[in-house]
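Participant: Alright, structures below, take your time with them.
Each value in this text was obtained by applying a stated rule to the coordinates, not by laboratory testing. It should be emphasised that the depicted structure is a prediction, and the values quoted were computed from it without experimental measurement. Cβ atoms are built from the backbone, for glycine too; each structure is taken alone.
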Structure P
Amino acid sequence: MKRHSKGTLVLLVCALVVQFMGAGFFIAKILSDVFLFRIPFIPWEMVEVLELMASVGLLFGVASSVTLILMSVRRIDRLSDQITALGGQFQEYIDRQFLEWNLTPTERNVALLAIKGFSNAEIARLRGTTESTVKSQLTSIFRKTGLSSRQQLTTYFIEDLVSTLDQGPQ
């Protein structure tokens, strides 16, 4: 996955260099005015031209900074949309996989709570059953899925999510 385009990086570096040079020039100019010394090797006409160029350079830096910020905001919005879409697709994927494993509605609910990290006691309390019922439902889930623990159940789905994210936008 490409993080930054070469043009964006060049623009960023140019903006930073121009801003740094412009700021350095204005600091030197202010110091020469405060301490009343004249920069001997630069005639006053050239100082005026340099001030104008530094001002334009600083404006270029501001404009490029705004451009980069807007590009970043658009990228964040696009990634947020992708994550939202992926979230919906992920739930659909879990539901399809539960159907493929032939889990009953009760087993699906227990499996989903186990994936979310709830303990057997918490699942029993949420479902209004006993812990032994939850344990037997988890045993049935593990038998049907071919998995042996709630960690494997969670990992099964997380690995698929990570591999989808690694592939990037389609």
Structure Q
Amino acid sequence: MSDLENIPAIIERMAREIVSQIEQAGRSNPAMVGIHSGGVWLAARLHELLDISTPLGSLDISFYRDDFTRLGMNPVVRPSQLPFSIDDRHIILVDDVLHTGRTIRAAMNELFDYGRPASILLATLVERDGRELPIQANVVGSHVRLTLRQHIKLLGPDTLKLEIKQIP
């Protein structure tokens, strides 16, 4: 767990990897979008480190989740904010934890409702086992193995900290 305690160092490493992948692919002028809530907190830090000129976008994928009817209404639904055109843009999509892949699928569905991006690069702070959909991050801060009864969550926004809890 000690690797996960130095989140600023993980984020700096992620920023270098994002720059490397963007340069290798010959892409320019990317836009960044974070997924509420932890993905937005992480994206804000990456956005600053990468000095991206386009304003940071954010997605609330609550209504795009495939388990929405099972979970019920989310009491804190935030509007998505995409202060730029999605069409033909290279998008850096950022989330805190990649687990089943369902959150990322929902985020991509919402992005495509706004337009057709040229490409999407996925960056996640933590990738854990338990994928249910064939979705893979391009940039991963840290890989973590948890039991089925464990849950990892990013706490923030001022000081980012990862918390692992046992699920009853």
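Participant: Here FRET efficiency 1/(1 + (r/R0)^6) of positions 19 and 83 (r between Cβ atoms, R0 = 30 Å, to 0.05) was calculated and came to 0.35; which of the structures P, Q was it taken from? Walk me through the numbers before you get to the answer.
Facilitator: Numbers: P: 0.35; Q: 0.85.
Going label by label, the one that fits is P.
Participant: One of P, Q was used to compute helix-only ellipticity at 222 nm (-39500 (n - 2.57) for each DSSP H run of 4 or more, over all residues; to 500), and the result was -9000. Which label is that? Before the final figure, lay out each step's value.
Facilitator: On the way: P: -28500; Q: -9000.
Only structure Q yields this read-out.
Participant: Between structures P, Q, where is FRET efficiency 1/(1 + (r/R0)^6) of positions 91 and 147 (r between Cβ atoms, R0 = 30 Å, to 0.05) highest? Write down the numbers at each step before the final one.
Facilitator: On the way: P: 0.95; Q: 0.35.
Of structures P, Q, the maximum of FRET efficiency 1/(1 + (r/R0)^6) of positions 91 and 147 (r between Cβ atoms, R0 = 30 Å, to 0.05) occurs in P.
Participant: Ranked by distance in nm of label points 7 Å out along Cα→Cβ at positions 99 and 115, which of P, Q sits at the highest value? Mind showing how you got there, number by number?
Facilitator: On the way: P: 1.4; Q: 3.3.
The maximum falls on structure Q.
Participant: Assign the value 1.6, calculated as distance in nm of label points 7 Å out along Cα→Cβ at positions 59 and 123, to the correct structure from P, Q. Could the numbers behind the result be given before it?
Facilitator: On the way: P: 6.7; Q: 1.6.
It must be structure Q, since only it matches.
Participant: In addition: From P, Q, which structure was semi-axes √(5λ) of the Cα gyration tensor in Å = 65, 17, 12 calculated on? Intermediate results must be reported in sequence, preceding the final value.
Facilitator: Numbers: P: 65, 17, 12; Q: 24, 20, 14.
It was calculated from structure P.
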